[in-house]
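Given below, in the form of structure tokens, are the structures.
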Structure 1
Amino acid sequence: MTLRVLSVFGTRPEAIKMAPLVLALQKSTDFDSQVCVTGQHREMLDQVLTLFKIIPDYDLALMKPGQDLFDVTAAAIVGMRDVLVSAKPDIVLVHGDTTTCLAAALAAFYHAIPVAHIEAGLRTGDLSAPFPEELNRSLVAKIASHHFAPTESARQNLLNEGIDDAAISVTGNTVIDALLMTRDSINKTFSGVYWRKQLGDGVYGCLDDTTRRTILITAHRRENFGQGFDNICRAISQLAEQHSDWDFVYPVHLNPNVRNPVNILLGQYTNVHLIEPLDYKTFVWLMDKSELVITDSGGIQEEAPSLGKPVLVMRDVTERPEAVAAGTVRLVGTEIESIVNEVELVMENADIYRRMATAINPYGDGHSVERILNQLKQGASLALQVCA
């Protein structure tokens, strides 16, 4: 019997991590695969769909100017109601911890359709950090009938919450599949002329200059808005002033809560390059060419170590403690002095840099999708059971 699978995602990170799984589902004769996107991130989502040549069967296109979490959540749940009636899936696949993930899982539950949760079991233990993601993924764990945990630590989190061990599979993280697929593709396909066009003369020039080194920055977390984000920008400004021989490249998120302080506090530095958000393949190439990464995001903590890049996380807690334990990631908080001191330590201490750059990535080997598909095939009879 062919299993009817509906994959639902709406943000750029979800799309990146779900893309290799969607492509594998489409190729397999064991599955009838459909895709629904919510458009929670519109432009950045479309870039990923184009890169991986994924054409959604359903697009809720729910983003409108001035929306808040209430608007997005309500629109996603109502939109999924009609999609599920039309698609009639045997199982719904959701990813991670976004509003899309929670809304799709809840809608499937209301329709008594089983849910499989990709990247299940990540926890900080603090519902306010990250906000609202920690609550989203915790609630989805109560709904899902199968949990694809990226690591043993994530599996243990689920067991601690009373999830049946038989319903959990440790698969690694699909982002490594996507990353390695993309890296191999771009290394074979694109030349320096292409990257110069994508990044502009300034950024490409600093990457091409062997006398200079580059730090890649990503920061957009909702819980850092306000003082935390001010601190992040002021720390970067100090680093830029004190290290004029380094370049700091920052693809700036579209959210005005990010763009406004970034432009005000960092716009005057010649070695801070504020650029527009990048398509995924360009971002992967930039990350591969950079010396290290400072970030407040989640997925890059998994990706950068596969490219041998140390990651400094500007948060007080992380739901990815495996990277900290492995030595590929350091938590540096959101205080100005702490960020500056920790980043300089990695910039200036060759031994610390080498240990971080060569540590084994705990998040996978590029075969996570294969493991998920095998589990879906083996567990088809369980997945087809109606939710209680």
Structure 2
Amino acid sequence: MVNRYNKMDIWLFGFMAGLIGFGLLAIYSASNGVGAIDLFYKQLAWFGIGLIVMAVIYYTDYRKIMEYSYGLYVAGLFLLVVVLFFGTKVSGATSWLRIGFIGIQPSEIAKVTTILALARYLSSDNTDITSRNDVLLAILIAVIPAGLVMLQPDMGTTLTYLSFIFPVMIMAGFNVYYLLLMVVPFLLTVTGFFNIYLLIVFTVLVFAALIVMRKGFRFSQLIVSLAGFAGGLFTFRFAADILQPHQMKRIQTFLDPMSDPQGAGYNALQAKIAIGSGGIFGKGFLEGTQTQLRFIPAQWTDFIFCVIGEEMGLIGSMILLSLFLALFLRMLWLVSVIKNKFVELTLVGFVSLWLVHVMINVGMTIGLFPVIGVPLPFLSYGGSSLLGNMLMVALALNFFRNKRNLGY
């Protein structure tokens, strides 16, 4: 008789398979019309490799996953260091390692190992979330790999590394107010890259929010707000010296795409044209003019959502986003039913990472965010990205399989 506790979570696997199916269709369409159909077969091959890796992870002793978390984290850091010296530059970032005819992007795999290490540290009985030193060490676990990715330089991927720190720490029981005090200077400093008026408004709003949260004025609120504002003024004044020219151009065209419609603003404008022209039901598979005539560069990677929007329309786009929502909710359901702190923190980290990826990727295609080169999970072309996302699902399936032992 099959133990009902050892059954696979078919729902979770099905949501993942649906997203990958969307991605394969979109990659086939995006590459077919421009003579690059080999990209589709490469992605299909990576999907096959991913299934094999998932099977291995699925049947791995869950205790080994926790035990080796720190070792995997160190291995991830090692690869991030190696790529700085021996990596291949693609689109301005030295982020790829060539091993024979295979290229891998260590930053995609290191995201998984970083979340595992952070979850293990915060779930340890020896970690005190009220201790300043323990909190700083937890933040460093995520900041160190993020810093190495920034050196490549890959600003988009760096932001995704920072996306899961605070959700995981909040889940671990750390006070939200104190987390905000720590992150406010960083947020305001980044805001300075965009616009001085936005910086002023954001500073006032953040200061007011801190007062409301604490139900009264504290001198620390004024200090962090002024420190962040000063950082924002610095980045606003010296943005051109701090950022790479192409990064500065992306911010300028985000604020005003028509300032360079044939250059840096081209991608954003064409993306909105593609999605808008799809209408309610889309133009049909392989019938998208923007897609088939390749008006959108990187249409099988960062702008793959445009292919969905143009050829499958609003209906197809909503089905795709509904699959993402279903995947996130299923993962959060696992968090609620598996009473193990390491598992809870790991899964919250995965969901936070995916959520930020989807928000930034979809947002930049419809003009809500600057174009910063963040792939759409499970859909964008790229073996490392697909493998990393499938690894996260495999770990969740492993936890579901062992939920009785983990505390169901």
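Read-outs: derived from the displayed coordinates by stated rules, not from any lab. Note that this is a predicted model, so its numbers are computed, not measured.
Just checking, which of 1, 2 has the largest value of relative contact order in percent (Cα under 8 Å, 6 or more apart)?
Structure 2 comes out on top.
Could you figure out which one of 1, 2 the value -15500 for helix-only ellipticity at 222 nm (-39500 (n - 2.57) for each DSSP H run of 4 or more, over all residues; to 500) was computed from?
Going label by label, the one that fits is 1.
Starting from the value 35, 21, 21: which structure in 1, 2 was semi-axes √(5λ) of the Cα gyration tensor in Å calculated from?
It was calculated from structure 1.
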